[in-house]
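Structures incoming, each one as structure tokens.
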Structure 1
Amino acid sequence: MTQKKIREIAEAWREDKRPYVKQSTLAAYMLILENHILPYFGNEDTLSEKSVQTFVLQKLNAGMSAKSVKDILIVLKMVMKFGVKNEWMSYCEWEIKYPPTETNKELEVLTVANHKKILDYIRQNFTFRNLGIYISLSTGLRIGEVCALRWSDIDIEAGTISVQRTIERIYVIEGDKKHTELVINTPKTKNSCREIPMSKELISMVKPLKKIVNSDYYVLTNEPSPTEPRTYRNYYKRLMEQLGIPKLKYHGLRHSFATRCIESNCDYKTVSVLLGHSNISTTLNLYVHPNMEQKKRCIAKVFKALGK
């Protein structure tokens, strides 16, 4: 066996991975390697459980979330397996322990009153940029999906929006050169390519526009080139401040849409498909937290069915 350092293995792994993953996925791996894995493990030639556990605790103590740390370990494990396969290092089994965490933070969502307030404001103060916020609140589109939306994706006859692409700024490392690039890609997963019905209000808002706009133009700019998520996020923040809406990340609009679906007793599978989740458990874990009243109703139903 020819021992190699993690730094060398990671470089070979990256080149091996390049033809098989999306450019944005590779960029995410590169960021994790550059910022976390290589500074700590780059000069090592083994990955013992003890050293990985120490690394994990350091990251958590520095304020990183357990989810982010687990994402780093996924990449680290892929690099290790690649090294083992090529006989450049030995395989080590890890059983990593995480300190107990406080109860899950509640999702930040708009109140029903603020949800309505934003929709009403946009109906009365139409701009192309405002329309994107309205679409996210009415369909649950992610910010990258809204920024990449073209007029041709909106079908008035069918009353649907077709989600086929997303736009994001990615970090590109080529040797010693590092830069960022705006890329338009297929969405997050194959389930993210989806058709979403529009509400009557949304149809009435876009129907007159569809007759006059260029179908190749982007919805948010009504121009041949799109706006990028960072710019749009800043616009959204300013608009929310202007409306006196409590601070909420743009992604909170998606959470708000999903929460309204669940509150309206939509079935979970349908909500999952509308959001483009890869499986229903993602939807259940994020949005379905029955309260005591719902639990009592459930128990009552069971005993009613048993004739008790």
Structure 2
Amino acid sequence: MTTAPTLTEIEAASEQLAGRIVATPTLTLNSDRLRSALPDDASVVMKMELFQQAGSFKSRGVLLAIDAMDDAARAAGVTAVSAGNHALAVSWGAQAAALSAKVVMPKTADPVRVEGCKALGAEVLLCENVGDAFKEMQRLVDEEGRTMLHPFESPYMTLGAATCGLELARSVAHLDIAIIPVGGGGLISGMAHAIKLIHPNCEIIGVEPLGADSMFRSFEKGEAVHLDGVNTMADSLGAPMAMPETFALTKANVARIERLEESAFPPAMRLLYDSLKIVAEPACAASFAALMGPLRGALEGKSVAIIACGSNIGLEKYARLSELGV
């Protein structure tokens, strides 16, 4: 396991990012419109990371990774694989640094995300599935010498997520439980570590789609596992594998992983819109879905933090997914 970042290193990264990323607010969920969905007597805050540059937390780690590149690497450009949020962050970061970017996306990616990457100046390569996309990304590294900005198995992505966790942890005086979505593990590995540095007794719970439960299975097996395939509307959480470094750091700080049925996402998406007028992609609604669903009973009377992690979804796709009667 790579040494976890120290509090001093996380603070230094926060200073490095200052003025280039959004210091996203932490919102107390005390609206009467939400009361029926919240655990009894719980105090709940939500880190509004969906307001971040390029629409997700990914921009933090992307900037840190680009900052670390030397002149030769910058000349060759960058590449990444993603269903959308990471691709958008890489496209945005590359544009800001005047670098060439080629992002690889599955054909099922939301067209709004694909066009968003192109609008930021990136070349988009579409593949049949996520597995093929990872292979194409590796080809670009091998044949064109591009720097791979991995969507989660990267010390920079973990450190970027840790800056988000630090902001959240310091926004509340006391925290019993934090609920964090899990895709590949880049977000939860960094956020959980930072939160535990500030609130060591806080229990961290990861939430993952049942149809893309690589981290849950990795926890069961005790090592990072690969899935044969994924099947979830929460495509931003649809990584087909866990990987050793992020798995190890996640396992060190996270109490357990809660899996979400597909039916949990649409009600949470609708309630976030009805109560807060937030158009949340399924991944963005994941921790809220766990809060109002399978974890609700365990959260009564607790101080709880959740995160709205990304907002990159087109209105047509949002309308279709949020109304699914699954």
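Assorted remarks:
- Which of 1, 2 yields -12500 [helix-only ellipticity at 222 nm (-39500 (n - 2.57) for each DSSP H run of 4 or more, over all residues; to 500), calculated]: 2
- Origin of the derived value 43 (percent of Cα pairs over 32 Å apart; candidates 1, 2): 1
- Each of the structures 1, 2 was assessed by FRET efficiency 1/(1 + (r/R0)^6) of positions 12 and 76 (r between Cβ atoms, R0 = 25 Å, to 0.05); the largest value belongs to 1.
- Given 18 for relative contact order in percent (Cα under 8 Å, 6 or more apart), calculated: source structure among 1, 2: 1
- Distance in nm of label points 7 Å out along Cα→Cβ at positions 124 and 148 from the coordinates reads 3.6; which among 1, 2: 1
- Each of 1, 2 could give P(r) over Cα pairs in 10 Å bins from 0, in percent, for residues 116-251 alone, but the derived value 12, 36, 34, 15, 3, 0 comes from 2.
- Volume of the Cα convex hull per residue in Å³, for residues 228-283 alone derived as 110 - corresponding label from 1, 2: 2
Read the figures in this text as sums done on the coordinates, not as results from a lab. Just so it is clear, the model here is predicted, and its values are computed rather than measured. Cβ atoms are built from the backbone, for glycine too; each structure is taken alone.
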